[in-house]
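What follows is a set of structures for review.
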Structure I
Amino acid sequence: MSNEEILREAVSAFNGEDRSAIDRLLAPDVELINALSEIRGRPYEGLDGAYQWVDDLEATFESVDISVDEVEGVRGDRVLGLGRAKVTGRSSGLDYDREVGFVMDLREGRICRIWIFFDHEETRRAAPSLT
């Protein structure tokens, strides 16, 4: 499976909360960096952290649907995906539809680091230099 296919499959697994696919696609020491991790002051770490992120999304939003429209390799085992996030706030009931971008690093065919952005241009600018 190509890195691009792994990114698409990972987004699909998170959308469907498919824990067996998440276990298969993510490295045990995965790090997930996004707006929620910034609020908590640290990345989500390991498979438990990935599940905590899913739980945090579920607590915040009534529904979450993430699509990926464009995927491209950045360099080596780094891949970038651009799409949309459609969510409904749990408390507010308000619907949001916004850009979402992913940068994923892979190691031995598994995702070891994920960055999530809410602006396509920011994703493209950041992708080559993230560490």
Structure II
Amino acid sequence: MDGEWWKQVETGLRFPEKFLEVKMSIPRFKLSYERTLNNDLMSLGMKTPFEESADFSLMSSQKPLFISQASQKTFAELDEEGMRVAAATLLEVVSSDLHEYTKVDFNVNRPFLYFIKEKSTGIVFLTGIMNQIL
């Protein structure tokens, strides 16, 4: 399937001299797909970001970072109400300066405020309240 193929398909779908009444049936479906992209990206030549010697100093000048995992998830669903699709790509970035951490339980079990702010300027982009704890 390339650009020329699509042109042929589009041309074949045009009927300027005729009106068509099309009755179409298509089954409901739901699809999802998940894939780890590390090997794919490295085989395309993107090896350095996955190494502990990667340079992400513009993201964090305090600790050396590298990508530990890149993954992608996709979703598509078709039903009587229409089609819904979504895709997300996740990059898990970790510090190569590993430390041993003490685990602490932190259970949020009552309403709370949340803020999303830009770190260097302190500009708050979003504020909200979560008052329905499930």
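The numbers here are math on the coordinates, done by the rules we state, and not lab data. Note that this is a predicted model, so its numbers are computed, not measured. Cβ atoms are built from the backbone, for glycine too; each structure is taken alone.
Taking 17 as the value of relative contact order in percent (Cα under 8 Å, 6 or more apart) derived from one of the structures shown (I, II), identify that structure.
Of the options listed, only II reproduces it.
Comparing FRET efficiency 1/(1 + (r/R0)^6) of positions 74 and 122 (r between Cβ atoms, R0 = 41 Å, to 0.05) across I, II, which structure shows the greatest value?
I
To test your reading of the models, identify which of I, II gives -3000 for helix-only ellipticity at 222 nm (-39500 (n - 2.57) for each DSSP H run of 4 or more, over all residues; to 500) when calculated.
Value -3000 for helix-only ellipticity at 222 nm (-39500 (n - 2.57) for each DSSP H run of 4 or more, over all residues; to 500) corresponds to II out of I, II.
From I, II, which structure was semi-axes √(5λ) of the Cα gyration tensor in Å = 22, 17, 14 calculated on?
Derived from the structure labelled I.
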